[in-house]
Structure I
Amino acid sequence: MGLKVESEAVLEHIKLESFDTSLSIYRLIYPGQIKLMQQSMERVGQLQPVITRRIGDRYQLIDGFKRFFACEQSGLPDLLGKVLDVNESLGKAMILAYNRDSHSLVDYEEGLIVFSLKKEHQMNQKQISELTGYSQAWVCRRISLVERLEELVQTQLRMGKISAAHARAIIKLPRGNQGEITQSIIAHRISSRDSAWLIDRYLCSEKKEEREYLLSHPLEAIEKATKDQEIYDSRLCKHGNLLLKTAELLYLQQNIFFSQYSHIKTESLSEMEQVILHPKLKRVGQKASAIASVIDKKMQER
């Protein structure tokens, strides 16, 4: 299939206004990624053509969304594109194909494409498997990922408020319970690793009061659990284990600090409170820079 499609490809310089970017709904593309691509294109130009399919006088983009949006922001007039003669379902499958080797799609993006083939193109799992080249088990897992996530969670994922790793943890919860814990994760800036622990603890909690505590004070719960648990790795020597424990506790406190300092209430601190806190916060920043410098130096010495 791939060789046949490639033989029918035509290279064209395509005006930006002629692109159809409707398939971008199946990709998670954030401003920071576009900025990096923009800088790269301004420095070295367009290294690879984007992939499109012709729809009347329009070109539906299949691969190269970051290049398109970067080009748009830079005010460039056109992009070099490879135009393929394929239908929409094959075009969607080709998003998977073009990103397969680089692993640049997260499982949620793959799920969106596969779910679209099921819902919009009325394809069963066997047909999707044959079209994409993935196993039926793989197809089933990706469809399940999308179907089991509440729309609110998917919206936050598309907006970049949570990551795909967060979503993989949240999916353990039944629909109806996902929204409130997602909001707590976002509000407290909880990492994906700590979110996995929080959700496991939430699922194990039998009392309503404990679940409410986990939602309203997640960082306290995580900190307490980390301090109480034994941090030890049998592969490490005594000094190695001391470093491990210190690093884990420092990482936890760093997450807590990020959450507290970025909280909206920080903006409402009085002038007197800011005067008291400023030197301490400055000291934290200086120490963080010193720690980063020591780590970089030690890594380079290895």
Structure II
Amino acid sequence: MKDKKVIFMGTPEFATPVLRSLIEKTNVVLVVTQPDKLVGRKQELKYTPIKEVALENNIEVFQPTKIREDFDKVINTPCDIIVTCAYGQIIPKAILDYPKYGCINVHASLLPKLRGGAPLHKAIIYGEKETGITIMYMDEKMDNGDIIKEEATPILDSDNVGTIHDKLSIMGSKLLMETLPSIFEGTNERIKQDESKVTFAYNVTREEEKIDFNKTAREVFNQIRGLYPFPTAFAVLNGEEVKILESVISESTSGSIGEITSANKEGITVRCLDKSIIIKKLKPFGKKEMNSIDYINGNKELVGKKFN
């Protein structure tokens, strides 16, 4: 496939294995990624992870603020195919219609489930039993195009968004490399998505990060691991925000909703709608991540207090 010219469009760390595989197996002629951002207290300019990989390999980088308005660079760069993975902007029709073999997307869910920008998080938060990678043709609607190939992986109770991120990142790279030859040969499948099974995974909002203990213990447990290690769930205790990072489900039904019913070496037990969760790891406001026992040692008389 080294004779095939590829334009790659992507932004976060998740997409870097895909780009590295394309560089190894094809001829990547242009990388399109989101603009660099100012981060931290010093407001230092930070490259996207995809830009870092491109520069390491001496590949030209294009960073339009709005690809729908600024796409001439793309359609004036000779290529056979465009591959996208977590780019972060809607691709205009002029780009979709440009390459000979079309625009192919590597999406982190089993479409038609979980269309949108946060499929990793929402698969866990929604309590899905499995997730996976979809290689698909792109069209003008979000994650709506024909499916070429899918691969599934189970979601375990031990998983969080970080572990699923790493699994699917590698899976996406491998599945794309397995699929590209059939696309170039014209032997790949094109499966229409079943619109009756469509669900959405829109980007996580600040409101969705706040834990509602009026939900079941399973729902709270899923929310916590579906947001860890990024962006993290939180609750408010004694008027201060506490990030809740790890938990397990407890069969305890004592106490009222949101109440801390025990605080010991096992962790901090909090009553939910049906049962309880035991908080194992947290991050108090302005402090580092810590195990619950360290938090308990510095905060006496927790039992009876309530999260809100």
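Every read-out reported here was derived from the displayed coordinates using simple, explicitly stated rules and does not represent laboratory data. Predicted, not measured: the structure shown is a model, and the values here were computed from it. Cβ atoms are built from the backbone, for glycine too; each structure is taken alone.
Match the computed value 4.3 of distance in nm of label points 7 Å out along Cα→Cβ at positions 10 and 258 to one of the structures I, II, and report its label. Please report the intermediate quantities before stating the final value.
Numbers: I: 4.9; II: 4.3.
It traces back to II.
Here mean count of other Cβ atoms within 10 Å over residues 34-41 has been calculated and equals 16.4, so which of I, II was it run on? Could you put the intermediate results ahead of the total?
Details: I: 16.4; II: 11.0.
So the calculation was done on I.
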Entry that produces 3.4 once distance in nm of label points 7 Å out along Cα→Cβ at positions 74 and 266 is calculated, selected from I, II: I
Identity of the structure behind 4.4 (criterion: distance in nm of label points 7 Å out along Cα→Cβ at positions 82 and 194, calculated), options I, II: I
Structures I, II, by distance in nm of label points 7 Å out along Cα→Cβ at positions 26 and 242: label with the highest value: I
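Hey, helix-only ellipticity at 222 nm (-39500 (n - 2.57) for each DSSP H run of 4 or more, over all residues; to 500) derived from one of I, II reads -7000; which structure? Kindly include the intermediate steps, with their values, before the conclusion.
On the way: I: -20000; II: -7000.
The read-out was computed on structure II.
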Which of I, II yields 22.2, 68 [Rg and Dmax of the Cα atoms in Å, calculated]: II
